[in-house]
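In structure tokens below, several structures.
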Structure P
Amino acid sequence: MSRDSIQKIKQAELDAERIVREAQEKAKQMVADAERNGQALCASTEEETIASAKAVIVQLRERTDTMRERLDTEAKEEAEEMKRQASLRRKSAEKIVIRGLTSKCR
């Protein structure tokens with residue numbers, strides 16, 4: 001083999017080693033970047049999920065408060081109606097009792 005051929009082979013080997021080394025470094029950097037980006041994405045997603053859950057909880061509390069107020073109002077109205085009906089029945093019962101007593105006294 002000629003000296004020139006040997007020199008070219010050695011140079012090609014050195015170039016190949018350099019290319020492999022650069023590729024390995026680039027791969028390590030890509031893995032590190034991917035891990036960093038993945039962690040940042042996880043943290044961001046967690047924060048967004050927590051914020052979203054908090055917003056849902058606030059909405060549910062508001063809806064629950066509104067529903068409770070409506071039910072309280074309905075219950076009070078129903079209780080008032082029951083009192084009114086009871087009062088009317090009591091007056092009717094009093095009249096019946098008084099009539100009965102009056103008829104016995106005559």
Structure Q
Amino acid sequence: MVVVFEKDYLKELFVDGKTSDKKYRFQPDIISRYVKVINIMMNANNVNDLMRIGSLHYEHLEGDKKGYSSVRVNDKYRVEFSEEFEEGQQIATICNIVELTNHYK
């Protein structure tokens with residue numbers, strides 16, 4: 001899968017393990033789990049591979065987040081992303097990582 005980061009802080013968290021924006025500070029454990037989830041997404045062929053990994057709890061979101069999907073980082077945090085499909089010899093999924101959220105807030 002091709003993973004595209006919509007927001008700069010998401011890419012910084014993945015690449016550097018921290019972000020320059022103080023608004024988006026996370027515990028080191030959350031960051032390491034986030035990096036692990038993004039690596040899983042990058043190594044997956046498509047979203048069907050994400051469905052097979054039960055611990056990710058892949059789901060399509062509803063309500064005001066309709067059109068987005070998510071996978072869990074832990075019990076409190078999830079990665080929200082949009083999916084785009086490209087036709088060709090293989091179906092490739094481009095995941096646009098939208099947000100790392102605490103979905104209970």
Structure R
Amino acid sequence: MDEREFLARADLRPDKLQIWLETGWLVPAFREGVWHYVEIDLARAQLIRDLQHDLGINDDGIAVVLDLIDQVGGLRHVLQAILRALQAQPAAIRRQIVDACAADRRS
């Protein structure tokens with residue numbers, strides 16, 4: 001969606017959007033000199049609004065929360081890649097890996 005539609009759907013003022021873009025709180029795709037927004041950008045905008053208005057978190061706190069959320073998202077992608085690689089292994093190798101992980105947790 002374009003910026004005009006995003007602003008309407010997110011119920012956001014252009015000046016607030018500009019601040020969120022400058023701070024890196026929102027990072028839509030930028031192609032051919034135009035920002036392109038998707039549903040995840042809308043969800044993130046709603047999260048920012050909830051953090052500010054409903055929970056009263058200040059700007060520094062919002063930056064920390066968003067960074068942590070981004071880290072968790074990154075970890076999920078890494079874990080999914082590891083799981084796919086593990087699933088591609090023969091059963092005996094998978095069992096060895098599971099056993100090694102279980103032994104590591106016990107130590």
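Read-outs throughout are calculated quantities, based only on the coordinates presented, and are distinct from any laboratory measurement. All figures in this text were calculated on a predicted structure; none of them were measured in a lab.
Structures P, Q, R were shown, and helix-only ellipticity at 222 nm (-39500 (n - 2.57) for each DSSP H run of 4 or more, over all residues; to 500) at -22500 was computed from R. Looking at Kirkwood radius over Cα pairs in Å for structures P, Q, R, the greatest value goes to P. Can you spot which of P, Q, R the value 5, 23, 13, 14, 10, 10, 8, 6, 5, 3, 2, 1 was calculated from, given it is P(r) over Cα pairs in 5 Å bins from 0, in percent, for residues 35-74 alone? The correct label is P.
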